[in-house]
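Values in this text are rule-based calculations from the coordinates and carry no lab data. Because the structure is a prediction, the values reported are computed rather than measured. Cβ atoms are built from the backbone, for glycine too; each structure is taken alone.
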Structure I
Amino acid sequence: MKRIQLAGLALTIACVYPVHAQQPFPARPVTLVVSTSTGTTPDLLARSMAPRLAQRLGQSVIVDNKLGASGNIGAMAVVKAPPDGHTVLITTNNLSSIPYFVKDMPFDPVADLEPVMKLAVALYCLVVNPGVPAQTVQEFIALAKSKPGALNYSTPGVGSPHHLSMELFKQRTDISITHVPYKGSATSLTDVLGGQIEATFTPMNTVIPLVRAGKLRMLATATEKRTAWMPDVPTLAEQGIDGVDPGAWGAMFLPKGTPAPIVKRLLDDTTAVLSEPAMRDSLLERGVVLSLSDPAGLAKLLKDDLARWKIVVERGRLNVQ
């Protein structure tokens, strides 16, 4: 009888005081899972934010790069994590395009991830190996048309902003060049530097030092106007090509079902960190342009981009893996 009474008391306590209520956030170190390689925009954001976030949260903040499968490996690590705020995804807009390139997509970006905030945008550019006999975009187009399919371009993977930029460029210019996907940004760029690959679209912050050193040639920027980093490089629009905008953004997500107070805590603390003038200026110097939103804004952006890239993929008849 006494054992039954104790069991009943334990059940009553469990109902009145749920287990989750005994675990305030954060209760242990927070991991920022970055779905891209080191040196990329999401990685720069995560590593810049981590020390300041740790101060605000009162816990260590660890950066863990889990790259591969066009960002799906990192995303899946977060999708499968407990929805308690301790595992955070820092990723790119390939989240809105990769479903159209993977036949058996292991998760649904909308149904399985909780949007926290958009963090930044990356400015893209078209670069070629200096050995490519093209000094302008129009010369590059003429070269590609003179030998369809002979030129190659690299990307960190299918569905990446790099891939989508070039596909938009191909659709606007009616050229045929061959896609060579790699497993990360570093290896993708290495073969352009080595001359095995002729061209790539890439974030400006990853190549500005290489362009200035003469190791790459920047033909154009996919921006509204010329940038302060490379003021002598014309935009694609200046050279007669409109509509090549990868909409490349970096953003923060949590596992679906993360309690609203935790989402708000991460939103508020991250916004405070990135709003510091020193942080903003430091990132801008490295080519990262901050562009903050709330969860609703990121949710809308993700859904709008999913619709946008569906059209691009269908128009380009891009293969599903």
Structure II
Amino acid sequence: MDIVRVISKRSFVLGLPLLILILLATSPLYAPPYTVILLTSIFMYIIITVSWTMFSGPTGYISLASAAFFGVGIYTSAILGKALPLPLVICMGGLVSFCLALLVGALTLRLRGIYFVMFTFGLVELLLHFILWWEVNITGTTGRVVPTVSNTTVYYLMLIIFVILMLTTYLIKRSKYGLALQSVGQEEDAAAHTGVNVTMVKVMTFAVSAFFMGAAGAIMATRWTYIDPRIAFNPLISFLPVLMAIFGGMGQLYGPVIGAAIFTYLEEFLITRFPYYYMLIFGIIMVVAILYLPNGLVGVIQKLWKRISERKHADT
């Protein structure tokens, strides 16, 4: 019986994601255009949130630089979109963000606590005002026109990035590298004494997470016909992934995915139904979630699953 249960559990664990992936891959064939656009937005926030969790979850370093890397990807697409094919533009957006995070991480990841949080958010403001100054004083522009593609193309590119990100996160979490990240978060000094190259582990993870944010920005830029620094480096992109990850729970890989998906849909619903009050309602929901769901939705799911298992064992 135990062997049968293990096999059935493994089949469920492998089969459910595959089924979901097939449904997502075929949804543009039967779903209305609005649904495809909404799913694209959900994928965008999932990618940013999971990328943020990849670094900040195990290490405990709260980064607010998501908008910086996302915005760099947007501007890379705006600058190179007319000269290079779209897949190459997306790779370049991710690579530029990777290099920026590598440089920033090497300079700042020796900071801890509030100092690192302040610096990462300051990076967003620095890039926003520097590019704004550059465009006004050097190029004489107030923004850029972005080459656009169809919503279906954007959707499939987002889906590909999402799959690659989930596989990367899973492999990192299951590797020795993931154990090193966990040790950094639990006791950084002890991890350094046991031989872990703490700085290298933090910097590389920070850069890898930034790559996916930049790639997502490069794709999403093609949905807009015009961008400027205030659109590209929107500070909300730095705060929302943190809230989504907390709401979903960071204990399991699917936690940030669930949190980002529900939050994005909730945001869309509230904006369309309550345009003048949605931020207030959004804030109330978030406060309630933090107070009464300390482990996020993952914690609730795990408690329910535990109760169901206990009842099954009691019945047998």
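Among candidates I, II, the computation of distance in nm of label points 7 Å out along Cα→Cβ at positions 92 and 132 that gave 1.7 used structure I.
Of the structures labelled I, II, one was used to calculate relative contact order in percent (Cα under 8 Å, 6 or more apart), giving 26. Name it. Structure of origin is I. Distance in nm of label points 7 Å out along Cα→Cβ at positions 204 and 292 was computed and gave 4.4; which structure, I, II, did it come from? Value 4.4 for distance in nm of label points 7 Å out along Cα→Cβ at positions 204 and 292 corresponds to II out of I, II. Set I, II, criterion Rg/Rh (Cα atoms, Kirkwood Rh), for residues 68-123 alone: the highest-scoring structure is II. Could you figure out which one of I, II the value 3.2 for distance in nm of label points 7 Å out along Cα→Cβ at positions 188 and 236 was computed from? Traced to structure II. Supply the structure label, taken from I, II, corresponding to semi-axes √(5λ) of the Cα gyration tensor in Å with the calculated value 42, 21, 15. Label of the originating structure: I. Which structure, out of I, II, was helix-only ellipticity at 222 nm (-39500 (n - 2.57) for each DSSP H run of 4 or more, over all residues; to 500) calculated from, if the result is -12500? Attributed to the structure labelled I. Ranked by mean count of other Cβ atoms within 10 Å over residues 116-123, structures I, II are topped by I, which has the highest value.
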